[in-house]
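**Q** Take a look at the structures below.
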Structure I
Amino acid sequence: MFATLKNPSFLKIYAIPLIAVSVGAMSWSISILYALDLGADILQINLITTVRSTMSILLLVPFGMLSDRFGRKPMIVYPRIIMLLGTLIRTFATDGNHLLIAAVVGGFAGGSYFPILLSMIGDLAKPNEQRESISILFLFSSIGMVLGPLITTLLLTMPQITLRGIYQITAVAEIGVLIFITTQIKETKSQTRKNVKIDYLKYIKSLVNKTNFRGLMIMASLYFFNISIVNTYTPIYGRVDLHLSNTEIASFSVIRNLAIMLIRFSSATFLSRIPITPFLISVLALAGITGFASSFANNYISMVIILFLSGISFGAVRILSTTIVAKNSTPENRGVANSLLDVSQATGNLTKILTSSTVADGNLGSVFILGGFTGLSAIIPVILLKVGH
């Protein structure tokens with residue numbers, strides 16, 4: 001149990017999401033509140049939260065290819081520089097359009113550096129270490145997801161700290177993250193092939209031709225549509241309908257991310273012994289239920305319970321889907337495989353923008369119900385296309 005924690009190479013990689021996500025989650029937890037304060041409407045908020053996903057669809061697979069060819073480390077350093085630029089723009093933003101520009105700039109980071117981290121773990125881990133090492137990576141990430149919003153929540157209790165002040169703090173912290181990655185992380189890919197022509201289309205076809213991998217991509221798209229609705233609209237619902245304070249809404253992320261951390265800790269210990277398929281079906285069903293329940297929440301406590309259950313589902317699904325990718329890929333195409341999974345997730349997140357007009361008309365409850373139905377439908381490809389086998 002936790003054997004890879006004794007390996008310094010693994011430990012340094014685990015540290016990246018711990019510190020980077022802690023810093024990023026500080027601002028993520030207030031991003032929608034910040035947009036509302038700057039006068040952004042529902043469409044602008046959805047554009048701000050989906051433009052990165054849109055650009056991810058175009059950039060994730062090329063980034064995965066580049067990591068397979070040139071190495072993993074450059075494809076971690078580059079996104080962190082772009083993310084820092086986006087944070088600086090947000091720090092000085094005065095209206096919603098500035099936040100949209102920041103989102104576009106951040107989109108050039110390729111969506112997320114996490115597929116590269118997962119590929120690094122895949123490079124280092126032995127077959128019997130894969131599920132544990134992936135679970136620990138996500139566990140460290142979820143610890144950061146709890147610490148960041150918790151720090152923000154505590155800071156917002158101080159009268160002198162504003163939402164803009166949180167962005168100023170995170171901008172400085174992101175510089176420290178970039179220095180850590182540049183100086184402490186070593187390349188994990190044993191051989192890069194800069195001068196060798198590689199047929200990546202062949203790699204993509206070989207992955208997509210696998211029935212369970214196709215099912216995984218469909219499942220991820222449906223699931224993330226539901227998750228993105230819950231994540232985007234619960235802060236708006238909390239402020240507009242439930243009249244909760246900024247501190248209470250920022251604590252939503254603490255509760256949800258605490259649940260993610262707990263499920264990932266459990267998966268890294270005893271849940272890794274449970275067969276993937278029934279476990280996956282159960283947590284997908286849980287996500288659908290939380291989508292339905294969101295439309296009936298009427299106070300802070302009910303919202304907290306819903307977001308806690310949503311966090312359990314999200315934490316488990318990310319580990320299970322990434323484990324399936326690791327088992328269906330090789331070092332030559334692992335970067336592409338993880339990127340394809342993220343493209344599917346980004347597609348589900350992007351689809352959420354179609355609900356903007358419905359929410360603007362005050363029909364937020366019906367959108368939560370739609371998300372619940374979609375979340376439950378993610379079970380269908382798991383059963384029919386044998387995802388997890």
Structure II
Amino acid sequence: MDGNEAKATPCPDGGPPRLTRAGIVSAILVGLVGAMVIFITPGFLAVIAQMTGFDDDQLGYLVAWDINSMAVTIGLSTFALARISWRKAVAAGLALIIIGNVLTVLVSGFEATVAARVVAGSGAGIAIGFAFAALGRAPNPDRAFAIYLVVGYILASAYLFAMPAIMAAISPQAQLLIFAALNALVLLTLRTLPDGSKDEADIFAGGGKIDMPYSVGALVSVFLLFFAVVGVWSYTERIGAASRLSPEVIATGLSIGTMAGVVGAALAGMLPRTLGRSIPITLSGIACLIGFLLYRGEVSPTAFTVGTILTMLSWNFSQPLLSGLCSEACSRGRVVCAMGSIQTFGSGLGPAAAAATLVTGSFDLMIYGACAALVLSVLAAVATTSRARKVVAS
């Protein structure tokens with residue numbers, strides 16, 4: 001084994017080997033190409049709309065199939081971690097993303113395009129699941145995941161800002177093929193990933209009591225948050241276009257909002273533990289509600305930018321806090337592992353539900369529905385946090 005490969009350096013506690021720096025880079029790249037559709041959902045829909053001419057509700061259903069396919073294979077990957085080679089699994093996932101993007105370019109018609117995105121989404125879910133498992137082996141997992149999010153949002157922000165120029169210079173078909181080529185390049189880094197299955201414990205084997213009300217409350221809150229936010233986020237570019245905002249204004253608003261997501265995640269990481277979670281999650285929910293409501297009716301350039309900033313800032317502020325809730329629900333990691341699949345299902349079903357509301361010819365019904373889901377998410381999180389305090393006190 002050469003110096004670039006993942007070395008079997010055991011943890012001090014006798015656990016699985018930690019990742020090398022090259023392994024961390026590989027895991028981050030695998031996770032980024034897997035989750036890129038989620039990072040740049042408005043831009044992805046704009047590319048598909050330009051290429052196919054699909055209307056808004058078709059676009060919502062299309063991205064829902066894509067992301068829900070990710071959710072299914074993330075869940076399946078969780079069970080496969082201790083059973084199959086991680087490198088071979090990730091290679092298969094990247095190959096499916098490549099095939100799915102090529103098929104998206106070659107096929108025509110809504111059903112065939114959906115089928116192509118299911119192929120790509122399935123591969124993306126495999127990539128995300130195994131990448132997250134690998135990042136969990138980093139010497140400092142919190143830092144590794146933070147780097148993953150920061151790099152992802154910076155790249156997404158840069159793409160969304162440059163989107164008008166890119167779409168004017170490069171055809172949507174060429175963009176999808178370029179993305180397929182990037183996945184092929186990531187394949188070259190897989191030697192640095194651990195093989196995983198040889199030393200990964202099966203977290204679903206054996207017993208272990210789980211506090212079901214606590215676990216269900218945490219997972220319901222996560223699901224509703226992603227359902228609400230991704231449903232609106234997916235249509236942000238379309239909302240701006242419907243208000244006749246210029247492509248440059250839309251691109252600037254989306255890129256600034258995406259960078260606000262980095263700030264939100266950083267702020268959550270700096271919160272003192274003594275503050276608890278209820279108040280920060282409630283304040284974050286109020287900020288997100290304001291962001292949603294700014295998208296109603298005829299949206300001005302300022303309202304569009306501020307709405308996007310508040311939405312992305314609050315969403316990424318809440319995510320670490322809810323992840324902490326899920327982590328505490330089960331010391332063996334089963335609930336937080338399930339969270340990855342649950343939040344992806346929420347991300348997929350949100351745009352589908354939003355698409356069903358567009359028969360009114362307005363985005364307002366979608367926005368009010370997202371507000372209701374967001375309020376329920378906050379209530380579930382606060383109730384779960386209160387239960388956690390009672391359990392600790394007893």
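**Q** Where does the value 28, 59, 12, 0 come from, among I, II, when P(r) over Cα pairs in 20 Å bins from 0, in percent is the thing being computed? Show your work: numbers first, answer last.
**A** Details: I: 29, 62, 9, 0; II: 28, 59, 12, 0.
Of the structures listed, the value fits II.
**Q** Among the shown structures I, II, from which was the value 1.9 of distance in nm of label points 7 Å out along Cα→Cβ at positions 267 and 379 calculated? Can you show the working numbers first?
**A** Values: I: 1.9; II: 2.5.
Among I, II, the structure yielding 1.9 for distance in nm of label points 7 Å out along Cα→Cβ at positions 267 and 379 is I.
**Q** OK, next. Thinking of I, II, which structure, once relative contact order in percent (Cα under 8 Å, 6 or more apart) is computed, gives back 25?
**A** Comparing all candidates, it corresponds to II.
**Q** Assign the value 19.2, 60, calculated as Rg and Dmax of the Cα atoms in Å, for residues 171-354 alone, to the correct structure from I, II.
**A** It must be structure I, since only it matches.
**Q** For which of the structures I, II does the calculation of FRET efficiency 1/(1 + (r/R0)^6) of positions 107 and 283 (r between Cβ atoms, R0 = 41 Å, to 0.05) return 0.90? Don't skip to the end; give the middle numbers.
**A** Numbers: I: 0.90; II: 0.35.
The structure behind it is I.
Here, each number is a calculation from the coordinates, and none is a lab measurement. Just so it is clear, the structure is predicted and the values come from calculations on it, not from any experiment. Cβ atoms are built from the backbone, for glycine too; each structure is taken alone.
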